[in-house]
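Only the coordinates and a few stated rules stand behind these numbers; no lab work does. These figures come from a predicted structure and were not determined experimentally. Cβ atoms are built from the backbone, for glycine too; each structure is taken alone.
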Structure P
Amino acid sequence: MTIAVIADIVASRHLADRAAAQQRISETVERVQRDHSVAAEPLAAVVGDELQGEFATLTEALSWLLLFRLALPDDVDCRFGLGVGEVRPIALDDRTIPEGPAWWAARAAIEHVERLQQRAAPLARTWIERGEGEDASMADALALANAYALSRDQLVSAMSERARRLTYGRCLGHSQRRLAEAEGITQSAVSQTLAAAGSAAIVEGFSVLTAGARA
């Protein structure tokens, strides 16, 4: 089983400099992979404003994508469709094309989250779908994961860029004192920013996602 991820840039047509946005995304991918190297295939641009990547487990995908969103600058945001299932790569000459139920599910998932943004949940950025042939018994687990993702996206989408930076640091275990020094502000200001943004829940959720990897 693989977790296939399709990402695209939100409102990409309205970006003043699409090339610069793609460069910032690429730099963010590299940063997150240095800090939390769980991606089997880190997100990479494939065509237009679309990126694709793969993870071995859902918890690894969700933890990596959380850090990725937290690390993005204010003027660039992405949404993500995650597909759980089998990958059947197709070899063509000197390259391989990702294919299979996991990728079909990822496509359905990103289309679903885009619809959510237009209606019930404007700040939604993540959705997970089960690929064809996967055990139906995982439906409850995916429902819980999607409920978590919706709540997490609501908090992260409402954060300022500084709040996201601070939350990113706390997810990695950095002290508030260290973060205050990096930002050039007081520790009290760090604490107040994190509290106002609801960061404690995000950090605790990240800890839960990564607990197995640390065991």
Structure Q
Amino acid sequence: MPDIDAFAGLQLVGLVAFALSGAAVAVRAGMDWLGIVVLATITSIGGGTIRDLLIGDGVGWVVEPWPIWVALATSAVVIGVSHWSPQHEPDSLRVVLVADAAGLAVFTVLGTTLALSAGVERDVAVLLGVVTGVGGGVIRDVLAGQRPLVLVGQVYALTAIAGSVLFVALDAADLDRDLARWSAVAVTFVLRVLAIRFDWTLPRPGARPRP
């Protein structure tokens, strides 16, 4: 089983990052305060909920609701900043993408860790890790009326797959689990940021190459 303190710390980072991205997307979409809270909460717990339902081990936030409170607190901060200090642009595209990249990295690795701890095969653990990483963002984008990042734009799901595979490989090599987790998180985050920075995309059928 993973070390509880380190695991909880990593989970907190991911929750705040995804809640921030969800709240920022809601602000960009012109939603009211309730919409901001809803998108922040769903983005932060959506992927983990799907994973827990697939594993059949009970939904984590139902048993321990502290992730909900983290999402609510994060959305409150975004609401406050956007209302009283709009010059800080909490809804800027850069904030959304970087926060989403952080959440993607953390939750992909967390999901893979939990799947392995549940005793599933390593290839299934990779799949569940990716679902954990991208699930909340997909729900967020659908509710905001935009095409999910996982389906368009810069390389997204592939970075989650790379991070999950790396963690599984490092864990199989009996590397210290905390070191394996943080290494996989760092690689996933860096790959996603590089994809954003250099506009790495997958080929699209019928699409003309860019000049």
Structure R
Amino acid sequence: MKKTKDKNTEEQILNAAENIFQFKGMDGARMQEIADKAGINKAMLHYYYRSKQLLFEAVFKKAFSLIAPQINTILNDDSSIEDKIKNFTSNYIPFIIKHPYLPNFIFQELNRNTEFVSEIQKNIELPNINKFKIKLNAEIEKGIIIPIKAEQLFINILALNIFPFIAAPLIKAITKIDSEAYQQLIEDRKTEVSTFIINSIKSK
């Protein structure tokens, strides 16, 4: 008789895996450790996910599916560009604090698997910047924002929000701060990033 996968067991596995990946990363995590954390045996874990890579991708898709709709809403609602930047940062940074492995995983997968974005798009709708672009152009025409391409502004927003998580060890070493001070620095960036970007694009 063919086995069926139980939703509750699958949720237990994903929660356990996310916890382990968060503290040990992809390379440091072990399937046996994840199975133990989920309260199942290793054979059961392999029945649900044949490899650590597949499990990591499932954890990523679950987490990304939570933030993608939020980003899409921010980009496509009727708020001003200034509010969009503030809302993006105030939503994104707390989310990554809870899922710190995501930025590195995305970049690793993009380098390792050129079809990664296409695979993600099959299950998750990626954020769309069309309305963001229209809103930005309208504010540029009104003289609220200096001329800047929407793509360039969006890249700036992403880069300033993502980089501190990817380069955490380097930032700590250069600035000579410990983990506690680094966490405070990240907390401060919830407002620092949006203030910096807004001041750089507002018409004087």
(message) Given 49, 48, 27 as the derived value for Cα extents along the principal axes in Å, which of the supplied structures P, Q, R does it correspond to?
(response) Q
(request) For distance in nm of label points 7 Å out along Cα→Cβ at positions 19 and 147, the calculated result is 5.6, so let me know which of P, Q, R that is. (result) R
(request) Name the one structure among P, Q, R that distance in nm of label points 7 Å out along Cα→Cβ at positions 131 and 187 of 3.4 was derived from. (result) R
